[in-house]
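For reference, the structures are reproduced in the following blocks.
Every number here is computed from the coordinates shown, using simple stated rules; none is lab data. This structure is a prediction, so every number in the text was calculated from the model and none was measured. Cβ atoms are built from the backbone, for glycine too; each structure is taken alone.
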Structure I
Amino acid sequence: MKFTADIRYEAAPADVFAMLTTSDFQRQVCDATGAIDSSVDVEEAGGGATITTTRTLPADDLPDFVRRFVGSTLQVMRVDHWGAADATGARSGTVVVEIKGAPVRLTGTLALAADGSGTAERVDGDLKASIPLVGGKVEKAAEPAIRSAIAKEQEIGNEWLG
């Protein structure tokens, strides 16, 4: 299933990128999304960065048929790879979100650019659950959780930047 989400920050692209590549910010986002345990790794290189977060989340709010695949918790790994900024400060990159132990994966592109007085970050990808017969149901069950995590990232980000 196609997946698109926009995050709006009230700051310049350079400030948003600096925030995104701060381990403390990434930890706050993990905590705000209900992580029982998490790890953050930020590697900057060539003007860009790779941000890897892994979080263990409770599976309590998932439908029963999904919990059969993941158990009482699920481990979610997200890898954002950002390229260097162009002359306007805009950046592009890729994102991969995987649920360990379940064939559910979001792959896509990232874009970060000035938007009026702030910055817009766009996630554009494909959410795929490779499970015969119920894959579509699993994708629909996973989508609200991903959107909720993105909303939390925007909330924490704007507090951070404020």
Structure II
Amino acid sequence: MLLRAYKKEDSAVICKWLRSEAELYKWSADRFNKYPLGDNDIDDNYAPQIETGRFIPLTAVDDNGKAVGHLIIRYPKENDDENVRFGFVVVDPEFRGRGYGKELLRLAVEYVKENTAAKRIDLGVFENNENARRCYGSLGFKEFNRRKCEMPIGVWECIDMELFL
């Protein structure tokens, strides 16, 4: 597996990985608020953010170039280059539970180390997404905060996790 820059055509592929409303919200929190997503919805959301230079979408591909995972790296604060946040982390359902998520995140941590000045990575994961929480913990992410999030399909507890580089 390797990480490459997100391409516009990845949008339609990623949309197909989100097979239910619950999966959509676990993946995107309240950033899209519609299910199902159309083929260009992700790209339309990303395009203005990419232009800022502080939003880096990446797609994981297998040895044959097939997209198998995706995430974004963003700088949450305008004048802070020492903290980045992972978001929109997703693996093709065909490959879930087989270590692809852990490898995707390991590669993303390496990307941050090699391409940014960040000293800390954080992310949010919903309490009802136990597999993702275990995956993040296995890479050394530690819980530092909990908060309630009102989602269109209920109130979920979000766990913020961090990793110091």
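Tabulated values for the structure
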{"item": "Label whose coordinates, when FRET efficiency 1/(1 + (r/R0)^6) of positions 41 and 81 (r between Cβ atoms, R0 = 25 Å, to 0.05) is calculated, return 1.00 (choices I, II)", "result": "I"}
{"item": "For 1, 8, 18, 22, 23, 18, 8, 1, 0 (P(r) over Cα pairs in 5 Å bins from 0, in percent, calculated) the corresponding structure among I, II", "result": "II"}
{"item": "FRET efficiency 1/(1 + (r/R0)^6) of positions 1 and 113 (r between Cβ atoms, R0 = 30 Å, to 0.05) from the coordinates reads 0.95; which among I, II", "result": "II"}
{"item": "Computed 28 for relative contact order in percent (Cα under 8 Å, 6 or more apart) - originating structure among I, II", "result": "I"}
{"item": "Per distance in nm of label points 7 Å out along Cα→Cβ at positions 89 and 121, the highest-valued of structures I, II", "result": "I"}
{"item": "With P(r) over Cα pairs in 5 Å bins from 0, in percent, for residues 105-152 alone derived as 5, 16, 27, 21, 16, 10, 5, 1, matching label from I, II", "result": "II"}
